[in-house]
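Asks: Just below sit the structures, each encoded as structure tokens.
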Structure I
Amino acid sequence: RDRLLLFRWKPPNVWITPGGGLEVRETYEKAALRELWEETGLAGVALGPWVWSRTTVFKWRGVLYEAQEQFYLIRVQEHTVSLDGLDPVEVVEMTEHKWWSIEDILAAKGVETFAPRRLGELLPPLIAGNIPPIPIDTGT
């Protein structure tokens, strides 16, 4: 059905992909699978190709952060999201989750905020099977 799972974070009310920070000596790949399990309950999946990257600066709880993000394509059959693995901060900050179609993302442009901002432009090639030979810098 070609949908993307996104979570809405409290102010600034942005829709983001599952993910999070690296633990000590953790690779991006291991972090991606760990965060996927913590935020969705999905385990035992194969990590797909690294398709996008971005550097972003954001302020959260009064602290300025710079994040180096890597995005991996993971295709799954239908999955009912389990939020049982969320930490206490995520329980408060993640206000909603939703499986989005490309059409829904494009229709919400100007109404909703997505990260990365070019999500509606970047997704169609992936859905069509066009995996970039090197990760695409998504911008902010």
Structure II
Amino acid sequence: MKGRNGHGGFTLLELLVALSIFALLSAMAYGGLNAVMRSQQVTTEQAERLAQLQKAFFWLGRDITQASTRKIRDEFGDEQAAMVGISIGERRLELSRNGWRNPVGRKRSNLMRVAWGVRDETLVRLHWNVLDRAQDSKPLE
């Protein structure tokens, strides 16, 4: 705009209006960017949880498809079935399975005892290195 003395420029009011419009647009852009970043974080967390769940179902399915009919002796010497489901106290599925790899050729069976259970709302897989357990045989995670 031309002022009284002929110099071109903007009035203070015009500058304040322009700055307030810019501030409003900046705040809206920041809000949109913040929403996109939060959405990405939630999506990443959900994808990680889904990947963990898929991995757990893969291993559970693999254990069940390779289940063996081999009975075992527990730490007290009592015979247990090849597959046992326990629902009293802790919920657990315990079974003997084939397919334990032995690439080094150690003198051991290719059978393994595994158990699937829920601990603190988390699915846990345990396994024992021996089928017929002694009293000091502890499961490994």
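Each reported figure results from applying straightforward, stated rules to the coordinates on display, with no laboratory input. The shown structure was predicted, so the numbers you read here are calculated from the model rather than taken from an experiment. Cβ atoms are built from the backbone, for glycine too; each structure is taken alone.
Asks: Which structure, out of I, II, was distance in nm of label points 7 Å out along Cα→Cβ at positions 75 and 131 calculated from, if the result is 2.1?
Replies: Details: I: 0.9; II: 2.1.
Only structure II yields this read-out.
Asks: For Rg and Dmax of the Cα atoms in Å, the calculated result is 14.5, 40, so let me know which of I, II that is. Provide the component values of the computation, followed by the final result.
Replies: Details: I: 14.5, 40; II: 32.7, 108.
Structure I accounts for this read-out.
Asks: A value of -14500 was computed for helix-only ellipticity at 222 nm (-39500 (n - 2.57) for each DSSP H run of 4 or more, over all residues; to 500); which of I, II is the source structure? Working shown, then result.
Replies: Numbers: I: -6500; II: -14500.
Computing helix-only ellipticity at 222 nm (-39500 (n - 2.57) for each DSSP H run of 4 or more, over all residues; to 500) on every structure in I, II gives -14500 only for II.
Asks: Let me ask another. A value of 33 was derived for relative contact order in percent (Cα under 8 Å, 6 or more apart); which structure in I, II was it taken from? Don't skip to the answer; put the middle values down first.
Replies: Working: I: 33; II: 15.
Computing relative contact order in percent (Cα under 8 Å, 6 or more apart) on every structure in I, II gives 33 only for I.
Asks: If FRET efficiency 1/(1 + (r/R0)^6) of positions 11 and 99 (r between Cβ atoms, R0 = 30 Å, to 0.05) is computed to be 0.85, which of I, II is the source? Working shown, then result.
Replies: Values: I: 0.85; II: 0.00.
The value was obtained from structure I.
Asks: When you work out distance in nm of label points 7 Å out along Cα→Cβ at positions 91 and 107 for each of the structures I, II, which one comes out largest?
Replies: Numbers: I: 3.4; II: 4.3.
Between I, II, the highest calculated value is found for II.
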